[in-house]
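Values quoted throughout were computed directly from the atomic coordinates according to the rules given, and no laboratory measurement underlies them. Since the structure is predicted, the reported quantities are computational estimates derived from the model, not experimental observations. Cβ atoms are built from the backbone, for glycine too; each structure is taken alone.
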Structure 1
Amino acid sequence: MAENYPTICMFLSFFVSSCVLSYFPGKAKIVLAAACMVSVVLAVVNPRKILRETLRRTAVMSLCAVVFSCAVSYCAFDVYAAGMDKLDGERDYVRFRINECYSSLPYEARYKATVMESSVIPKGTRVVLEAQSSQLERGSMVQGEVECLKLDGYLGSFDAKSYYNSKNIMLVCEAEELEYIGRDSRFSLTDAFAGINEKLTSMINAHTDGQAGGLLSAVLLGNRDGIYDSNKRDFRRLGISHLLVVSGTHFAVVVTMLETSLKKLKIKRKVRCAVNIAAVLFFMALTGMTPSVVRAGIMHILAQLSMIISRKPNTVNSFALSGSIIVLFTPLAAGDCGLQLSFAATYSCIVSRMFGAGVYRGLKLWLRGKIPHMKKLISAVMSLVQTVFMTSFVCVSLLPLIWLNFGEISLLSVPANILFIPLLSLLMYLGGAYLILYPLRLFIVPLATIINMFCSFISKAAQILGRLDGAVVSINYSFALYFLIPMTFLILILPYVSRKMKKRVFASVAAVFVMFISVVLSVRAYEKSKTYLVYSAEKKNDGFVLRSEGKLLLTEISDASYSFIYNLLDDMEPLHSTEIESVLVTHYHSKHLRLIGRLCEREIVRNIILTKPLNEKEESVFRSLVGIAKENGAGVSVYSVGAEIPFYGCKITCEREYLSRSTHPITSVKIETDEKTVYIASCSFNEMTSYDNIGTAESSDVLILGRHSPVYKKVFGLTFDTNPETVLVSDAAYDFADEGTREYFDSYAIIGGDGVEVKLN
């Protein structure tokens with residue numbers, strides 16, 4: 001490996017160590033750098049010539065690269081990023097320049113902005129700016145008082161930190177009011193290309209519907225903001241989310257089209273290469289310079305430069321160099337899972353080609369011997385074999401990263417990639433033709449109609465396949481890493497071992513994979529027999545996730561807060577589930593319409609359990625929820641207040657009570673299994689009186705005192721004839737308990753109750 005690729009070890013060491021070190025604390029980086037420096041000295045001295053000259057040179061270069069990556073990572077994550085985190089909670093009057101509108105709602109907007117003047121935030125710092133104004137355009141200059149917030153946990157379950165870090169954004173600035181002071185008159189190349197991108201996007205949206213326009217803009221221009229959440233969900237579950245981002249395929253199409261056209265014009269090779277480089281740079285700037293775009297662009301530029309100097313392009317070295325360039329100029333991008341997955345997939349493709357070359361030749365010769373006169377059939381078979389092998393190879397190689405970031409894998413990834421790659425490639429060509437013909441006003445309406453129908457077919461196919469039961473399997477198990485890392489390592493070294501070793505290494509990979517699948521299936525079978533309850537409380541909200549016979553039921557029993565629901569979804573992770581069997585609605589609130597709608601769009605929800613409406617207002621919300629369920633392919637079942645709701649071996653009973661000065665109901669929930677009973681009550685249940693008249697509370701095995709916003713802040717006392725097995729107490733219930741009850745809580749109960757898991761059998 002080192003002899004064939006003299007720089008790959010150095011570049012790969014720098015890139016891989018930078019990605020890994022993004023998860024390490026600063027002290028660990030210092031220790032690693034010191035250990036590598038000692039190793040460099042020992043390798044250079046090497047008095048007994050233990051290492052061959054080539055290996056020694058490679059070892060020294062690789063270790064120096066690791067030391068350098070430690071220094072870069074320490075400065076980026078432990079100095080700069082930590083400095084930004086210290087600004088959490090600070091307030092200041094700041095002047096901003098708006099760079100991009102990230103999202104806009106009627107009463108709220110989120111922008112990417114640059115700090116121009118501030119006494120607290122360093123000038124030039126890029127931030128996420130949240131404001132009530134939704135009318136600000138790119139280049140606008142605004143000022144106002146803001147509060148600084150860290151990115152950790154921001155935007156619910158969305159991994160905002162790694163996403164924004166890849167764009168050198170470390171801070172959120174929240175403003176109640178902003179003053180518009182004019183526009184920045186300075187020319188910006190970034191703004192110019194962003195303006196072109198926006199014009200092309202508006203051209204696409206002019207004659208396509210919302211779904212088709214979103215898909216086409218993502219495939220052609222890298223704009224993912226317009227993609228429907230349901231499309232993102234289905235593509236994620238099928239393992240084909242990478243098809244919605246600009247990648248090497250786009251550059252290959254652009255370069256191929258240019259190369260073909262220039263050859264027909266009899267342009268010299270060096271000139272063609274120069275034109276191709278210019279086109280690649282233009283396309284990189286047009287699509288936003290995301291890590292995947294930059295990676296693909298650099299690799300194509302290096303390939304063209306190799307042809308200019310009459311050298312054969314070295315894909316492996318180009319790959320390693322592109323990763324190093326990105327991390328060197330944007331160190332914070334090393335922690336972005338999107339960047340890591342992009343590079344891992346690309347390297348797996350390179351390795352699969354190297355490893356599969358011999359296999360393909362052998363199979364092709366065998367087919368020629370069997371069917372010598374059917375060359376077209378042989379070519380078709382070989383194309384299919386290569387596609388299946390490469391896709392399978394990449395999917396297996398990405399398992400460790402997928403496990404670390406998502407804890408789940410798609411069982412349909414290989415067939416879905418085989419099916420959707422040609423479909424989305426065809427969509428890309430249709431979209432390209434549409435944009436070329438748009439200025440001429442030729443055939444754009446019929447072409448747009450075809451695009452709408454084609455996108456509708458793609459979305460429907462993805463929805464049907466993505467909703468299949470068992471399409472996604474959770475691998476969020478602690479033991480997974482012990483199988484996945486060695487298996488991936490063995491796969492990646494396959495091209496570099498001798499022929500004698502290839503069979504042994506391949507057999508080892510197969511054995512480890514079979515063992516991994518066997519253990520996962522055994523653990524899943526064991527967990528299927530167990531019943532769990534995870535309770536969470538936050539601000540005015542509380543709710544729970546119930547898992548029984550491998551199925552999940554999600555319920556919030558408070559204000560239908562969307563952010564809280566996603567905190568509950570985060571609590572699903574330890575329960576090893578990838579979808580929601582049922583969502584239980586205990587009462588009606590107008591917020592439920594938005595909550596259930598967005599939840600069904602972003603997650604797979606099989607069934608919605610609705611309480612029977614008690615008045616006209618509830619009837620209106622009920623009908624709307626039924627419509628939302630039908631639109632998203634979810635079933636609907638209805639229960640009466642106080643009636644038992646069966647759920648895979650459990651019985652659930654919901655009660656509602658209205659306080660005298662509030663229209664909002666207070667909800668209690670009882671969950672019964674064959675072995676245990678759980679009772680969940682709000683701290684304001686029964687107008688803050690004692691719990692003596694809550695019949696099943698004292699006889700429950702698990703008692704949960706929730707935190708729904710108390711209307712009457714009356715101190716209550718609590719006594720039990722028999723102590724429950726487990727008591728969870730929210731901070732609200734604790735705050736409004738008398739001194740004696742607090743002493744009981746302190747000695748016996750779990751205070752806070754946030755994300756607490758309770759086993760029910």
Structure 2
Amino acid sequence: MKLQSIAVLCACAVALDAYAATNGGNISAPVDSAMRLSEVTVTAIKQSADLSLMPLATTTMPQAQIEQLGVAGLHGVSEIAPNFYIPQYGSRMTSSIYVRGLGARMDQPAVGLSVDNVPILNKDNYDFNLADIERIEVLRGPQTTLYGRNTMAGQINIYTLSPMRYQGSRVSARVGNGPEATLTLSHYAKFSPKLGMAFSGYFNFSSGFYRNLYNDYKTGTEKSLQLRWRTEWRPSTSLKVSNVAAFNLNRNGGYPYEYMPEGRYSETGVVNYNDTCFYRRNSFTDGLTVHWVRPNFTLSSITSVQYIDDNMTLDQDFTPLRYFTLTQRRHEWALTQDLVIKGVKDAYHWLVGAFAFYKHASMWAPVTFKEDGISTLITGKVNNLPGVPVRMNWLDDSFVLGSDFSLPTHGVALYHESALDLGAFNIAVGGRLDYEMVRMRYHNEYDTGFGMSLHINNMVRPLGNYELQYDNTGKLHQHFLEFMPKFTVSYELPMESKSDVYATVSKGYKSGGYNTQMFSEFLQQEMMSQIRSNIPASMQGFMPGASEYSVDRYVTYKPETSWNYEVGAHVRCADGRVHTDLALFYIDCRNQQLTIFPDGNTTGRVTTNAGKTRSFGAEVQIRCNPNEHWSTALSYGYTNAKFKSFSDGKHSYDGNYVPYAPQHTLFGSVTYSLTLPKNWALDFNTNLRGVGRIQWNEENSLSQPFYALLGLNVTASHGWIELQAWTENLTATRYHTFYFESIGNQFVQRGRPCTVGGTIRLNF
């Protein structure tokens with residue numbers, strides 16, 4: 001029993017509940033079930049293992065669907081779940097997820113992510129690939145009661161294979177045009193009824209699809225590697241221990257950002273920039289989970305250690321000119337601890353939990369100004385003054401606006417949920433009290449200089465050289481305290497197959513923070529002030545003044561909160577062959593966090609709070625398996641997200657659509673399966689993904705219309721071998737996934753063209 005007490009006190013918990021092959025979104029059932037896990041079980045600590053009858057909107061992707069569609073990470077889930085969209089950003093640095101009109105381009109996520117019950121704290125670490133995914137769950141709507149901060153739009157749970165449920169070796173290779181290639185290797189061993197271990201490796205290479213006209217190099221290149229080791233130990237029938245350690249390495253080169261002349265889409269738009277762009281990330285996560293079963297309750301604990309080391313460098317102007325580059329180097333480590341106690345007494349179900357975390361990030365983020373940036377953004381403002389005979393010249397070919405930060409954050413939370421079965425009715429009440437403290441220490445500096453000269457007729461008279469120096473350090477801190485209640489009622493319909501209707505009222509919450517990118521703008525304004533103080537007094541009236549920026553106003557942003565109202569239904573009919581999920585929602589959001597370009601800004605984006613927004617919409621999912629040969633899936637989501645009250649100080653955007661949140665998402669899939677002689681099986685699948693319209697800015701002056709991508713795949717399987725031919729975006733639809741501004745220019749990222757390839761899987 002010593003081991004039990006250590007495990008409980010130290011942390012980590014996992015409940016290994018049987019999951020009886022939930023078909024949520026299943027496309028086809030594999031013929032060789034022994035090789036493809038016909039009986040799937042997953043870890044489920046905070047909710048039921050079967051989400052299909054829980055009073056919330058969910059989408060479940062089982063292993064068969066994941067492998068059929070070639071899903072290896074979160075991007076593969078986009079559009080399959082209704083009102084769930086993840087745009088491609090050119091690199092894996094950030095993973096912006098938009099659900100029901102809520103999302104975030106920078107800083108705090110609106111959707112949480114856990115892998116094998118370990119919460120991933122930084123959304124910059126969401127975008128990675130995994131081998132042997134057993135199940136993906138997408139929970140839409142606020143999940144703050146059970147999952148905490150930054151889950152106001154939803155929660156994603158990913159589960160991987162366990163050596164206690166599957167034994168053997170798995171090998172797969174996927175190749176496609178580009179070229180791109182993926183290789184996965186894994187081995188699962190059960191040494192005894194009490195001990196199992198597994199190792200898996202994932203390697204991906206892509207050369208990108210579009211070239212940079214400036215140097216003829218491919219953009220969007222990538223190399224990634226993941227290694228994962230899993231240990232499962234069951235010393236007794238009441239104690240289960242699991243440890244999963246994962247290492248990720250990612251290298252991105254160049255971004256396919258296409259210039260938009262005069263802010264308009266161009267059929268001949270090109271990628272054309274001179275400075276090197278890349279993103280590199282190394283990350284490590286280790287999660288220990290413990291599940292202790294007692295006669296009257298279960299105790300689960302999850303402990304994790306997380307580390308990120310990444311480096312991003314951008315040609316921030318994305319033109320052939322030498323304006324400036326942005327670098328962001330970061331080291332971040334974090335500790336998390338979650339304790340959950342669950343119990344049942346007759347018709348009463350209860351859950352009590354406590355969560356704590358600490359993370360510390362160190363960041364170095366210099367902006368390097370070069371010749372064209374200096375001449376256009378600084379000296380040009382003086383030399384182009386009409387009627388002024390004085391000229392400015394910079395003493396350096398380039399200079400650095402230096403910024404470095406230390407960002408420690410810690411938080412604690414207590415949460416509870418009670419549910420009471422009253423015959424066909426079920427009533428659940430929950431709440432979470434969340435406290436968080438965010439601190440920032442910043443250091444800013446520059447050291448450069450300029451010269452002044454008088455030009456009259458053909459005479460040039462030097463007026464002197466002037467040093468520009470700045471070195472400043474400061475500290476900021478914020479406290480956040482929030483209570484997030486939730487109330488749910490559901491009614492089991494009098495049908496042969498289990499069906500229900502439900503209604504939910506809940507509060508969503510996303511924590512506040514700091515805009516680190518904004519400091520480069522502060523430094524520019526400080527430099528302009530120093531320049532004005534050094535030029536002749538007679539010229540100061542002609543010199544454009546520096547913008548007045550408040551650190552408190554632009555560096556700090558507030559938490560985001562929402563009240564969410566949802567009604568829905570889960571209906572099973574035709575002897576369980578038809579599953580229909582419906583949901584209607586309304587969201588009233590305060591202080592929604594948006595990424596904008598503030599007035600006068602030249603080098604960075606800033607997160608700000610919109611006054612009020614509202615969002616309403618509907619979702620439908622239908623899965624039908626009429627017989628052993630046919631299986632279909634259809635999902636559709638509609639979101640109407642608009643500003644109720646938002647102004648940037650110059651313009652009011654009341655009534656406009658919220659940017660980056662698609663109004664429609666659509667997914668359809670049809671699979672036909674048949675058995676051939678000599679135990680061969682064939683699956684024919686066609687699928688369609690659609691998304692849009694997406695507004696790119698607050699003015700709603702530019703948008704991406706609705707588009708749809710057609711995919712086809714054919715899979716042949718026999719015993720331990722599976723062969724697949726596939727194509728994506730068969731019609732070569734031209735579309736864009738991302739928009740941004742820089743130096744007054746506008747850019748978009750072009751989506752992937754038509755891709756074709758093949759996959760082979762071996763299971764020994």
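Here is how the numbers come out for the structure above:
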quantity	calculated
Among 1, 2, structure where helix-only ellipticity at 222 nm (-39500 (n - 2.57) for each DSSP H run of 4 or more, over all residues; to 500) as derived comes to -16500	1
Computed 23.9 for mean count of other Cβ atoms within 10 Å over residues 233-240 - originating structure among 1, 2	1
Structures 1, 2, by relative contact order in percent (Cα under 8 Å, 6 or more apart): label with the highest value	2
Distance in nm of label points 7 Å out along Cα→Cβ at positions 297 and 313 - structure with the largest value, from 1, 2	2
Origin of the value 1.5, where distance in nm of label points 7 Å out along Cα→Cβ at positions 121 and 593 was derived from one of 1, 2	2
